[in-house]
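Dropping the structures in below, format is structure tokens.
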Structure I
């Protein structure tokens with residue numbers, strides 16, 4: 001596939017080399033995978049006994065336009081998922097809906113997990129993650145793409161955590177890949193004025209960050225000024241502009257070259273995903289690498305969008321696309337196509353962030369990841385917090401997600417933020 005942007009051409013070569021190395025590694029470890037399958041055959045008698053749901057809102061700091069909830073509620077909403085087997089083994093996951101990012105809300109995610117997706121997993125083999133997704137697909141029919149993917153991601157993450165604990169292996173080991181990391185983090189600049197942006201940039205530098213992502217749209221004049229400011233302050237950093245679908249096609253075509261001149265490296269989600277001809281025009285223009293995010297949920301539409309010439313790459317978000325299984329498949333599709341992928345998130349709290357770090361580390365991501373939970377969230381539910389220092393994040397080690405959840409913290413956060421009660425399925 002020929003890509004006109006010089007940025008993408010270089011990245012495509014890297015991706016192809018990675019893909020070849022990935023093939024060689026997977027070929028080399030195939031016998032180990034067979035041995036592993038035999039070694040854990042005895043565990044097929046383990047079944048999922050029950051699932052617990054905890055609706056919470058993580059407290060936040062700083063301004064970020066995506067945190068406002070209904071009736072004045074504020075915070076990063078999440079449904080924490082606990083899957084327990086008949087042997088007493090436990091896996092933890094997290095669904096992180098936001099009505100300003102998608103149609104999923106804390107309330108709808110809770111109901112869907114309680115009444116549709118969760119019940120079909122009871123009695124299933126927790127190691128059969130592919131089968132679990134098939135069951136969830138039958139329980140809630142898809143529309144254009146996967147139904148309620150953010151809600152589903154919490155169960156997928158919990159299943160991966162549980163499978164890893166049952167096998168005594170980390171996620172990267174289950175995927176026969178190196179753990180990778182530490183990963184460089186990107187600092188989010190979501191400012192209403194340039195003076196405010198200066199303060200946000202300073203705060204990032206004080207915490208050791210040197211790479212920045214900016215929220216742009218719908219004001220192209222302000223966006224270009226913001227990009228110039230950040231590039232001036234971080235001349236050697238990776239600068240990533242995310243419009244969250246906020247431009248119309250004509251505006252996006254006009255502003256993309258100006259953002260490139262201002263020093264932006266990539267432009268994410270410039271249009272709503274159903275503006276197919278607009279994406280095709282932006283990719284053909286070639287002013288900046290065009291990454292899709294909103295609209296790419298399952299591997300099916302990613303494959304179709306590549307065929308339609310709509311994108312130069314994808315900003316991955318396991319928490320948005322149904323979990324780790326579909327996210328991993330999408331990375332493999334992108335690499336095989338010789339395109340670019342970046343790691344991102346939905347201001348992931350600790351559990352979903354651990355899952356994203358494991359995925360990005362296992363696939364050897366070297367560019368900064370836009371996981372800004374540590375920037376905006378002020379609470380955690382882990383016995384030992386994730387290791388974040390000097391603008392980098394360590395990939396957790398240990399079985400499953402490599403973290404331990406403190407259920408007492410979960411209950412306290414639920415009581416103090418939503419006042420709801422544990423739901424048992």
Structure II
């Protein structure tokens with residue numbers, strides 16, 4: 001058991017979700033700091049060292065970064081998009097750009113808390129099919145931090161104390177199992193995660209994962225179908241598209257109207273009518289494709305649905321599963337504390353939020369720290385330790401403290 005010591009270096013805890021639409025991190029100073037949400041848009045561009053010379057990042061900027069790792073340099077966020085034609089690289093594995101993204105997020109967290117030295121504890125969420133990559137990432141990030149990551153504010157050198165990987169969705173699943181109590185061991189629970197890049201489905205039978213599959217049916221699929229169907233010169237890379245479609249699905253059409261490239265009022269209105277008709281059709285096509293895929297995977301007693309794209313087709317999916325007499329539990333029943341959601345991400349924080357609670361609980365156990373107050377006033381219940389133990393098979397790393405080296409730098 002490692003005890004807390006007031007003379008120890010500051011401990012920075014990070015729980016990271018490298019989303020295809022936005023990178024999300026819950027960061028806090030351990031043990032009593034209040035968790036903070038830090039985000040970075042997904043665009044990334046690999047560049048030469050000369051490209052970042054003189055490239056400034058404003059002190060107030062929260063969505064831009066560049067990092068140098070050994071001889072490789074990357075620009076991320078708004079700078080990557082506006083200057084270097086960076087992309088969100090949704091066709092690539094998350095692992096490919098995970099290291100520069102993590103490095104940039106660590107730098108943003110240190111700048112947020114005004115830290116120059118700290119021990120860091122990282123919890124990373126990865127798709128189940130990529131979870132083995134976490135072991136390599138742990139070593140790569142530790143080596144980069146030991147050598148020093150080049151940033152706009154100088155060389156960042158930190159000591160990585162632990163690097164823990166969980167499957168995406170494990171936070172929501174653990175919360176739902178806690179809610180069900182012992183009943184979860186007698187049920188088959190399907191978890192459908194609908195993100196920007198893809199959709200994934202996990203089946204939990206009697207407390208153990210029995211299936212995990214993924215498909216390209218994410219929000220990006222919807223966007224590409226919409227652009228193809230409208231055929232009026234829209235670009236699938238237009239940053240306005242996704243938000244316009246989401247607003248239009250909620251009945252707000254001004255953003256959709258602004259996508260038209262026409263100049264005459266009557267032509268703009270004609271485009272708007274075509275946009276609305278195409279959107280309705282594409283939503284129906286998407287739900288048919290998604291449900292066709294799910295029906296061929298498994299039969300289950302209830303389904304947990306989460307992810308930003310899920311909200312886009314909330315009505316259609318709810319109606320389908322209600323008709324099939326399968327209870328739907330949106331976001332596993334997780335409630336996001338209002339004062340935590342400073343970026344207005346809503347339910348898109350559900351998985352990383354509960355994962356962060358699990359991460360803090362693991363640290364409390366390791367350090368023997370008795371927590372007397374919640375992290376935030378509206379804290380959700382923590383999953384029962386026995387239930388979490390039953391779910392270990394759904395996690396790629398059965399011993400999260402295997403590489404924990406309290407007296408040494410790096411891994």
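Each reported figure results from applying straightforward, stated rules to the coordinates on display, with no laboratory input. Owing to the predicted nature of the structure, the values given are computational and were not obtained by experimental measurement.
Points worth noting:
- Comparison across structures I, II (criterion: Rg/Rh (Cα atoms, Kirkwood Rh), for residues 136-375 alone) gives the highest value for II.
- Entry that produces 33, 25, 20 once semi-axes √(5λ) of the Cα gyration tensor in Å is calculated, selected from I, II: I
- Of the structures I, II, the one that 46, 43, 21 was derived from, the read-out being Cα extents along the principal axes in Å, for residues 176-311 alone: I
- Structures compared: I, II; top value of Kirkwood radius over Cα pairs in Å, for residues 264-351 alone, i.e. the largest, recorded for II.
- For log10 I(q)/I(0) by the Debye sum over Cα atoms at q = 0.20, 0.21, 0.32 Å⁻¹, for residues 112-159 alone computed as -0.77, -0.82, -1.20, the structure of I, II it came from: II
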